[in-house]
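Engineer: Structures are listed in the sections that come next.
Please treat every number below as a calculation from the coordinates, not as lab data. Just so you know, these numbers come straight off a predicted model, no measurement behind them. Cβ atoms are built from the backbone, for glycine too; each structure is taken alone.
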Structure P
Amino acid sequence: MTRILGVHGVRNYKATDSAPALGAKRLTADWLTALGSTIPALDLETAYYADLLRSERQSEELAEAELTLIEQWALSHGVTPSGVQGRATGWLRWICGEVARRTGQRPALVERTVRLFFPEVTRYFAGRRAVVRDRVRTALLRHRPDVVVAHSLGSVVAYEALHDLAGALDVRLFLTLGSPLALPHAVFHRLDPAPREGLGSGPPGVRRWVNVADVGDFVAVPKGELARVFPDVEELPEISIAPLWPHSVLDYLKHPTVTGALLTH
């Protein structure tokens, strides 16, 4: 029996705020469908925290803190936004267009992802970190997984929650998918525990940490940096999960590289 705990990324609203258990159940069903029958004797649960990061704002206008993070993200893609006037919609569209050109993605798709991703990252770091981490720690202690699979922002939450537990678990594999953990200033420099001398530390109680990223995943940046700033990471060769949207966790879970890592944990 392989016990896996999944930790999702942004925009996974599967239930109302009053029913996070239902959200976890629906999310687990999605992950199981994506994995299919590739992992025998699988006991999968997901840690659901999306309700804790839901915004009360109805507007898609980005706050100043979110725009600052987007600037750091753009710099990681080699795009310098300083020459663009202001921080209005046109500025964001220009940055996303440049990133799309460099990654081979559609500009509208990149902009939409940015508008969804960075507000939740900002909410996590700006005041909801403790409650989100507590939710994931509780799931880790209840399920006691052999494997933790963490996608996107979930890799940040799982990394910090595993550090909180200080080796209370024996996790044979920590598998990160489309992770922004190495994104300078926007994520990496905000981590808890804080990096020392430019390097992060592997979570205690984790035997093996493997990272997988799609070649066009514009959230998993800078390319190849994660294994440099986290010396314990085994960075697998970049893959291609889906040409239309290279950041979907379900497409990651279907890929042979990911299932192969799960089978050899």
Structure Q
Amino acid sequence: MEVVRALPDLLAAKTIEQVKTHIEQAVNAIGFDFFLIGVEGKAGSGDPRYRVHTNYPRSCVERYKHQGWEKLDPVVGHCRQSLVPLIWHRAHFPGQASQLYEESVSHGIASGVATALHSAVHNRAMMITVANGAGFDERLESWLTETLPTIHLMTSYAYEAICRIEESAFECAVKLTRREGECLHWAAAGKSSWEISRILSCSEATVNFHVRNIIHKLGVSNRRQAVARALSLRLIHP
């Protein structure tokens, strides 16, 4: 399939905008009009907990935010709780969520496929939903079912591309001083502040000062998390 052959280009994207372009081209080729990507922010990145990348109509997105629909959205709820792909349509929006569905339909968003994944490597959750304005029936259900493997594969490629791009940007933004790097290196080796002070010929208070700065720069809570974060960013090496 043409979409599958184009996935390496998605993985090689250099910017989030390029990722969005590749995703839009892929979903259009499959037969969908819209996509929405929700990805959990990396700890210490300074970004909101979830970042959203979409080609949904702006008025639709603004209305969704204003109404706080995320709390009632059954598609989002499903993706937060399960990695099983979901074929969604009107029947998935009962009660108060029916208003969300009717508003979505008015923007040409009536049915689609949603899937989520989570990687131990990046430790972030991500979901993708793709949609069009088609009314749901047995024929559409059969077609949507056929698209599930492709959508899930595309999600995996998009996940890797987005995580790589955002983590690379954060890595470039983190600047450690030479002394901070030395303290972090020895902390990763399991040395205490007192031991590091003996190695670097400085006071223990000075080491703790540098460690506090490191923790702040990496956006973590303690020394152990700082070491783990630094290793994932390749600021230090095992």
Structure R
Amino acid sequence: MKASFIINAKVYEADLTNPLDISIPLNAGSDNPNCYYAAPVNFETIRSGDFIGSVALGGSVNYQSISITPHGNGTHTECFGHISSDQGATLNKCLKRYHFSAQVITLPPTQKPNGDLVISFEDFQAVFQEGIEAIIIRTSPNTIEKLHRQYSGTNPCYMDSRIAELLCQKDVKHLLIDLPSVDREVDGGELKSHRAFWNMNGNIRKDCTITELIYVNNDIQDGLYLLNLQITSLEADASPSKPVLFKVKEY
């Protein structure tokens, strides 16, 4: 099964039989990436009278209640409602397409004089390809520790806000990154990259999204892909998500 699409007047073909999942699986408990002091993911077996929702414990079916904090418990996608007072600004209303041309970029952090690790604008600009709908940033070193790293209180790496400004100017609709946030963990509420990407001081880009805490396996090379961005149908500003890439070739 294949799909074709156009980037900068060139036709590309994607192989839909070989998906590359760049989301992080969520487990019960603390063995997940965690940021902003979110409670661990909780799986609770439902019990009612003689009924128990666990086949292992003698029940007829498995039936659980699951508690997740989307912004803090792993791969999630958010819309402008994350930083807006508009109660109707939900991801489910904003994201109406699910397939996009995408570029995977691997970048090392740069250390600033204050010790912060930042994805630099200059490094990004040097490899950014125009005409793409989605940008996927993988930071290096890229280790499996990202699958369960505890970020809270560590001032993790973040992104130079000029990258977000450029993406807004070039009308890139979707930004995906393997960090807990595009902004500094504690920045006094400035949220420069979030605000710049969604153009919050102008004509708000309501159909654009930011996806954080992805994991792009080292087997996935930098370059062009077809992205399928999957979310749950929650009327909230963010949702656990499952971004999937498909390799492409010029047709």
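Engineer: Supply the structure label, taken from P, Q, R, corresponding to Rg/Rh (Cα atoms, Kirkwood Rh) with the calculated value 0.99.
Structural biologist: R
Engineer: From P, Q, R, which structure was distance in nm of label points 7 Å out along Cα→Cβ at positions 130 and 194 = 1.9 calculated on?
Structural biologist: On the way: P: 1.9; Q: 6.0; R: 3.0.
Checking each candidate, the match is P.
Engineer: Among the shown structures P, Q, R, from which was the value -12500 of helix-only ellipticity at 222 nm (-39500 (n - 2.57) for each DSSP H run of 4 or more, over all residues; to 500) calculated?
Structural biologist: Attributed to the structure labelled P.
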